[in-house]
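A.B. asks: Structures given as structure tokens follow.
Coordinate-derived values only; no laboratory data. Since we're looking at a predicted model, the values are computed, not measured. Cβ atoms are built from the backbone, for glycine too; each structure is taken alone.
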Structure 1
Amino acid sequence: MDHKLMNDYEKADIFMKAHKLKQAGKNKEASALIRTTPLPAYLAKFAKKYLGTEALIQMEWNMAEAEAEFGSDWLNQENI
């Protein structure tokens, strides 16, 4: 998966495309597309704490914002 930071316009474009997919009944595709947008770092940290590292990895979110804030190895660090 490509973990890249995105500006608001890139995120909005993805959300619009996902909305169109959902309207077409393509819910799985829409969900997968949404997960290509970076999960905000605070939500990634929350999910890691309460759901666990493995669950967070299995969700397959773009973790670029968390990596930018916490470092590339943040999932393996216990203090984050």
Structure 2
Amino acid sequence: MSNKLYNEQIQNQNSNNPVAQYNNFRSNPMQFLMGRGLNIPPQFANDPKGAVQYLVTNGMMSQNTLNGLMQKAQMMGIKF
């Protein structure tokens, strides 16, 4: 039987851990984004560029935010 307090502690650690967040995003990007209040239409489920364009076009993400995220990803070794 799982311990609720332990599970909450692990979840809190994962929510503050960039590597865990990245792994969660990679395993299920749409669920990860929906969990953060970003509802992306299903037609973009397999179209990352389209999903990002949708977010920028609809004002859910600014171009400056996107640029910052891309810069951080590149610093982590992620290539586009």
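A.B. asks: When FRET efficiency 1/(1 + (r/R0)^6) of positions 3 and 67 (r between Cβ atoms, R0 = 35 Å, to 0.05) is computed for each of 1, 2, which one produces 1.00? Working shown, then result.
C.D. replies: Numbers: 1: 1.00; 2: 0.25.
Derived from 1, not from the others.
A.B. asks: I have 33 for relative contact order in percent (Cα under 8 Å, 6 or more apart), calculated from one of the structures 1, 2. Which structure is it?
C.D. replies: Details: 1: 33; 2: 11.
This figure was derived from 1.
A.B. asks: Quick check: 122 is what I get for volume of the Cα convex hull per residue in Å³, calculated from one of 1, 2. Which structure matches? Display every interim value, and only then the final one.
C.D. replies: Details: 1: 89; 2: 122.
Checking each candidate, the match is 2.
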